[in-house]
Structure 1
Amino acid sequence: MVESQSRYSIVERLTQKKIEIMSSRSNIKEEVKKKEQRIEKLRKELENWKKDILEDNKREERRMELEIEKAKQDFESSKEQTENKEKVFQEQIGAIEQALKSIEEISKTTPNIQT
């Protein structure tokens with residue numbers, strides 16, 4: 001019976017050791033699998049980041065294009081207003097010159113009366 005218990009004990013210890021080894025082997029495989037999954041996750045994050053950057057660049061480019069277009073419109077509007085104001089100023093200068101000529105003509109034909 002002691003021999004039987006001894007064999008049973010040896011078998012039990014060996015079986016336990018086998019289970020521990022199998023568990024360690026499984027843990028090692030699981031670690032490797034997790035590291036492989038991490039690599040894939042990082043690759044996906046990189047791809048998403050690249051896509052985000054491209055979209056951000058497109059949005060920024062469009063925003064700048066709109067800003068340029070707005071500046072062009074503002075320039076054209078200012079240019080047109082300046083031309084219109086120049087015409088008005090030129091007309092005012094012409095009217096003042098005409099008034100000065102009229103005063104000069106009147107002064108030539110009207111004697112100076114001093115009192």
Structure 2
Amino acid sequence: MNPLETSDPLEELLREQNAYVEDAGFTARVISSLPRPARRSWVRPLVLLGVTLAGLVLSIYWMPWGELPSLDRPLLALLDAKVLSPWLVVVTILVSLVWGMVTASQLED
């Protein structure tokens with residue numbers, strides 16, 4: 001058996017020939033003409049977080065929590081629309097609120 005080669009000959013060749021090509025200052029001019037990186041704004045995540053929290057409060061306040069059907073195994077096995085439809089609405093609201101929270105917590109790139 002041959003031992004595994006740890007160095008790739010092509011990589012070595014490319015490393016050896018990694019010399020800078022003189023471009024009469026072209027690279028420096030391009031880099032200097034690029035716009036400065038934008039500052040990260042805290043307004044967008046704050047607004048998203050506020051709207052998400054408002055949605056959470058409104059959904060807790062307006063959802064008829066006492067009227068939701070129970071999730072018994074026999075009813076779930078029947079896939080009854082009268083049982084599953086209200087719970088589908090609840091799950092959709094919860095998923096959209098979690099999605100809003102995750103979106104608000106991510107930094108802009």
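None of the figures in this text is laboratory data; all of them are computed from the coordinates on show. Fair warning: this is a prediction, and the values are worked out from it, not measured in the lab.
Side notes on the structure shown:
- log10 I(q)/I(0) by the Debye sum over Cα atoms at q = 0.14, 0.23, 0.25, 0.28 Å⁻¹, for residues 24-71 alone from the coordinates reads -0.63, -0.87, -0.92, -0.99; which among 1, 2: 2
- Given -36000 for helix-only ellipticity at 222 nm (-39500 (n - 2.57) for each DSSP H run of 4 or more, over all residues; to 500), calculated: source structure among 1, 2: 1
- Source structure (of 1, 2) for semi-axes √(5λ) of the Cα gyration tensor in Å, computed value 108, 12, 5: 1
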